Structures are given as structure tokens and as C-alpha cells.
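Please go over the structures that come below.
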Structure 1
Amino acid sequence: MRHLKYGLMLSGCLGLIAGCAAVETPNSFTFVPDFPADFTYDLTAAYVPGKGETCSVPGGKGTEVGFNKTNMKYQSPSEIELYRTVSGCPLALNRVQIKIIGVIGRDQKRTYSSYDYASFAVRPELQERHRGSIDDDGAGRFFGECQWLFRTVGPKRYITKILTCKRMDSQGNLGRGHPFTAYTLTQLPGKTVELQIRLAAEEEPYMGDTWVKVPGGWKRCMGKGFEDQHAFCYGNQTDFSTFRMVDERVCTIYPSCAENKDDAP
């Protein structure tokens, strides 16, 4: 199948006087992130030989296109091509993977980040029940909820967080797996695909039996001492340790830090 570099050409009559003219179908769509504050993303668009093509790309080089990768200028939104030709082989977009990145302590001395993934498939054809919809405003939307899971690391027990993201429907009901949807190649020209991510209201411990729920938050079990990196509670709900926040505060309750201790290691 032959794919035109700038998209398929459609013809239509523009009026009795003007006659008929060729109208170029866009060869791209726009990805739009709708994320919480201090969230960013990078994106990988993967291509395969178009339907009916028997060619291949040596080593697969050039079949993936990255956006917002390291040393790239950050852009939001991103414009993604539907068709491209590499090594003489016409390719069609097959999958888009979005790396959802949450940043902690952006203005603090100890800044770090964590991430999880969302994606959408793009196929020549899809059964209707598997196909995402495009709204009247020209946007396809899919949804997810991300949650911070907290833990401590190192002998001083610094707080760190792991991001996990789950699929969500338009009514806010959580599902299994990562945020995901699918579209056909003919749905997307000139349209937008928007990923809406909400942040869970509460954080939870990353690992079970390491924190105890108390008024105002969570207390960290001491375990065998500060050198004990796992420090499971094992039923001991009286011996707790301090920990350090990103801004170096020493606390005993997370996240409120309502009780401060000056005798932390």
C-alpha cells in the first residue's frame, strides 16, 4: 500500500463556481497531557510497515520517534505523525507509550522523580467496542489516576516515593492495568488525543507492615534499628523511628510531620 508523505488526498467540491479541489488530510494528530502540577512526560511513538507492505527496516532503526527525551527541549503538547517512510519502507503508527513523570521537591535540595506508564494503540481497523471515541470537539480522551506510594531509604530514612498509575473511566471508576485506549488510523488525522490524569487524594505505604496508621498520618516502624532497611513492624506498634523529609525536616508522622524530633541520626 502506498502512503503519501503528507497524508491521503481527498477531493471535494468547494462550490459550483470554484469547482472541485483536492483537500489534503493531515498526516498528524496532537497529544495533549492534562496532568497534576509538577508532572511531566516523555513519549515514544512506534511504527510498523503499513497494511499490505512487505518491506522491513534494517535493524528497526528509525521505527521509533521520541518526544521530550533527555537533552530534548520539553514540549507540551506534542504533534505525532501517522505515516512516515524509513529506508524506503512506508510505515504507519502502531503504538504510543507515555511515560508519566512526577517530580518531588522541585524547589528543594533533594529533588527526585518517579514514573509510570500509559499508552494507546493505533491500528488500521478495530472492532467498535475496542475503539476509543473522538468527541465533537475533535478530541479523544482517556483517563487515569496516579498515586504516590511512600517509603524510606538509607540509614537516615529519607522519605522517597514511587508513582503508580491505573486506568480510569470517564466517570472516575478505577480499572485494572495502566491507562490505555485504542484508535484507528482514520480517526486521528488533525485530531487531538488527551490523557487526563488525576492524583489520588491520599498516599499509601509502598510496602505492607512497615508503617502504622495513626491520627494525622503514618508512623514508621523501627524494626531492628536505622540500619534495618526493611524494618517490618511484626506486630510491634510501640517502637517507631524518625525519618527525614525532602526538605531535611526530621519527623515522626508522615505526611503531616506534626511531631518533630531533634535526636534523629
Structure 2
Amino acid sequence: MPRQRDFLEYHRSIAAELQVTKDRVQNLIGDRHWHTVGISKEAILRKVLRGHIAETFHVGTGFVCGPDATSHQIDILISSRNKPILFGDGELRFVTPDMAIGIVEVKTQIQGDLKDVLHKLADDVEMIRTNGNQQCMAGLFIYEPYSTNDGPERILRRVREVANGNESRVINWIAAGPNIFVRYWCKGEDVQSNVHGPVWHSYTLDDYLAHAYFLSNIVWDTCSHLDLNMQYAWFPIEGGKENYRRYYVGLNDTQPTRFDF
């Protein structure tokens, strides 16, 4: 009997690939070289993303050099292939703000306050956006579960605090472990949100789909002029992920609110 197509299982397999490769590398390295383990996990995510994103983009690591400041080293720097770069050597690139399509911070787990990690990322994307590139997007990818009792609420609270009402400091996507996904919407009314305007939604997803959806959202959001009819291939959860949303917070709200079902 011929096997049926299954886009949902395909995306689960992408998330499983990330976990298996991460564990395989860590089994070889052990617990003595955490810095090397961290670098390898960034490289794994870059490799997987490179296999899906449009070929007009370069996926590597590097720095964005503004007129008055240079970013921290960016774990995953998505940049245009259609403009000149300041310096390039393999995965490493130094680019001007107009070249940056997206930046991603990668963490094995969160030790300490999530707000510190988000601040660093928001500082970098704010520098890029205030130097003429409002289209650059930012994301945080965490491999291990974000194990707090109020995980989604705390993430939304922190991401809102870090933005502080400033759209230039907005972080677009967060995968907080395999099951919590957060996405920013410029217009909440487009997704039947309780907030008409800028808003973050948190989603609780099963089977490592937060990791898969993080990648899908990067691929989808960084490409313009995509046919909306093709969403079935990238976002295959039955009924859409909006059925799995749990909390929301507007850019100018004070506290997250739970969705009523």
C-alpha cells in the first residue's frame, strides 16, 4: 500500500532531527566542554535552517556593524546574498544593518533570568532597526524545556518588559524548549486576537512542534510574496496553531492574559 503524505509528521521529524543530532554530539563531548557543546548546537540549528530557507539568504554567524556600534556575536545571522559584505570567511560574516534579514540567539537552556538573554537580543535588533532596517526580525531558540510553572506567562511578561513599548525592540519568535512557542503579530486583528494591534501569543504544542514551528516561521516570515495557499506545507497542525494559543500580551499591556476557550 502506498504511504500517504503527512506534512505534520514531516515537521515532527525535523524537530526530532535537531534533538537526535544534539544528543549525538553531546554523547561524544560529555560535560567537560560546555562551550564547545553550545557552539555545536548553534551549528546544528544553522545546518537545519540552511536546508529550508530561500537560497537568496546566507545562514551563518557573525556581527552587524552599525555606524556607532557593533552587535554582539550573533549565533545565527541570516543575511542577504544580493549585497556586498564587509568580511566573510565560511560561515562567519561581518555585515552592515541593511544586510541583516534575521538574527537568532541559541541557548541549550536558560540559567538565571530569561530577561538578561532577551535584553541582549533586543539591544542587537534595535541597533539594526534604528539604522534603517525595520524589516530585520529576531528570535530566541532554547533546546531544553523551560520548566517553570508559569512558563508561557513569564516569557510573555519578560518579552514585553524588554520591548518596553518600543517596536524596534520587539522579538518575533521564541521556542522555549520543545513545547512552548511564542510569536509576535503586528496586527492582532489578523489572527482574531483579543488585542487589535501589536501582540504576542504563546502556544503550547506537543511532540517538539515548538522547535519545528520556530523554523517554519523563520522560513515563512523572511520570504516576501509567498502564496498563502502554500501554508499547508509549513504549518500543518489541524485547524492551525491558533487553536493551541494559551496567553497573550499586547505591546503596551502590563500583564499577560489567558485566552478564554
Practice item. Identify the structure, out of 1, 2, from whose coordinates mean count of other Cβ atoms within 10 Å over residues 60-67 was calculated to give 14.8. Key: 1
Revision key, fill the gap. P(r) over Cα pairs in 5 Å bins from 0, in percent, for residues 156-251 alone, calculated, reads 2, 10, 16, 17, 12, 10, 9, 8, 5, 4, 4, 2, 0; among 1, 2 the input was structure 1
Check your understanding: Which structure, out of 1, 2, was Rg and Dmax of the Cα atoms in Å, for residues 44-99 alone derived from, given a value of 12.2, 37?
Key -> 1
Review point. From which structure (1, 2) was helix-only ellipticity at 222 nm (-39500 (n - 2.57) for each DSSP H run of 4 or more, over all residues; to 500) calculated, if the value obtained is -10500?
Key: 2
Check your understanding: When you work out volume of the Cα convex hull per residue in Å³ for each of the structures 1, 2, which one comes out largest?
Key -> 1
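Read the figures in this text as sums done on the coordinates, not as results from a lab. It should be emphasised that the depicted structure is a prediction, and the values quoted were computed from it without experimental measurement. Cβ atoms are built from the backbone, for glycine too; each structure is taken alone.
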